[in-house]
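Colleague: Each structure below is given as structure tokens.
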Structure I
């Protein structure tokens, strides 16, 4: 057994993921399997022909309809839940009802982002803004400030996890100083929910994901803004309505039950077996 093979075996026994580069003495010749063809001609006519081809719709496999129906059914069951702390699905249902098709929702980065991506229905372009790619935690609050400055007549809601909100909390002063009527709903669970989710799925345990939060209502008051705290699931809908009537920034402290994350993982694995 070569030394490198022995090292890999040792790492595998420890449950460690590893990535090695290609040894210098070995070359990989990459040959593009696709033929790169060019199209010459009038730009307008070419684009028109391409558009006609793109607009041709093929029948969707019934399997995907079945998956969509199952997912929708799952979401609707929990979206009606009065459990507290609140289920992510119920929070999003109440958010959806509070916003019109012209209003703007921005989501920060964390487990809540995945729930927004799965459930929130954006009815028009550029109305649901999600930080993907680099997925920068803390983007929710400054993003909401920018959106409100650009579109002062629209409702602007930032959906933030407590961990992400704390990362850019100093910008709340900016929102107050500029008198921006934005609403920030903080999904509070006192932990980095998405990191915990990944750790539990991969390792069967979690570590160093808990932290303490400030009193968000007191924090809002200190800045001269308004704060609300959700005490039961039935409160959120009314709080959102009152928050959007304010002429200053608002923080909504909303406890969330992220055990739904693990139920989602289980259901997604079941979906994979449906084919």
Structure II
């Protein structure tokens, strides 16, 4: 069944349609993380509906690293569970969801979600703010690249925070700056778990209806880090490409978290199969 819905043709129908789309899609649990049964179009429809109905919420994109890190970090787990949507960012996460009986056609990859929504927003006029990046220069380059690639896209502001905890005064200043820009969507690129915790803490203080944590998307779209070839992404080998690009930064993430995800899901899948056999025997 398609995730997207046809556009309503009248104002009353449009309002009803927006309210319906603003309801998050159903979820399935992988290692305790509630992952949305969604695709790109359904996710972007939810974002637009949230803007139109002023229903505030934030989106987490979850690869294997995020799913496993939730087992170790209660604050991260709480932030992820507080999200309006947790979308499957990694191909292995999609495989796990489908092994549990679902039929997702693809992942919702953070960098592609950002690019697709920028393309859509160039037509719809959504206002967007960029929070993150390696430094202010990288953030400016990101904004320039997005404007070149998607003429008409409205990037209404940006802020690259320092690599330390902000003071109360700095947090208030950031809130004031973002609210003054009046964005519909705030893209957050400060990495896992910082971006999830930031969104959980800040979304109630911001007027923007939608926050989306997309991590490395800022570096990719700014041209600072190359993306893996499509065939590696589809084969679930993006982690290997990124590890080769940034071994010092990423070795612990991939060589520790990936095996833990495989082992943890193997146990979950075994329980799932036993439950299916038990239910079948009961009938």
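Bear in mind that the values in this text are calculations on the coordinates, not laboratory data. Just so we're clear, the structure is a prediction, and the values are computed from it rather than from any experiment. Cβ atoms are built from the backbone, for glycine too; each structure is taken alone.
Colleague: Using Cα extents along the principal axes in Å as the calculated read-out, with 60, 54, 38 as its value, let me know the right label among I, II.
Modeller: Traced to structure II.
Colleague: Identify the structure, out of I, II, from whose coordinates helix-only ellipticity at 222 nm (-39500 (n - 2.57) for each DSSP H run of 4 or more, over all residues; to 500) was calculated to give -13500.
Modeller: I
Colleague: If distance in nm of label points 7 Å out along Cα→Cβ at positions 130 and 266 is calculated from each of I, II, which structure is the one that comes out at 4.2?
Modeller: The correct label is II.
Colleague: Ranked by distance in nm of label points 7 Å out along Cα→Cβ at positions 42 and 74, which of I, II sits at the highest value?
Modeller: Structure I comes out on top.
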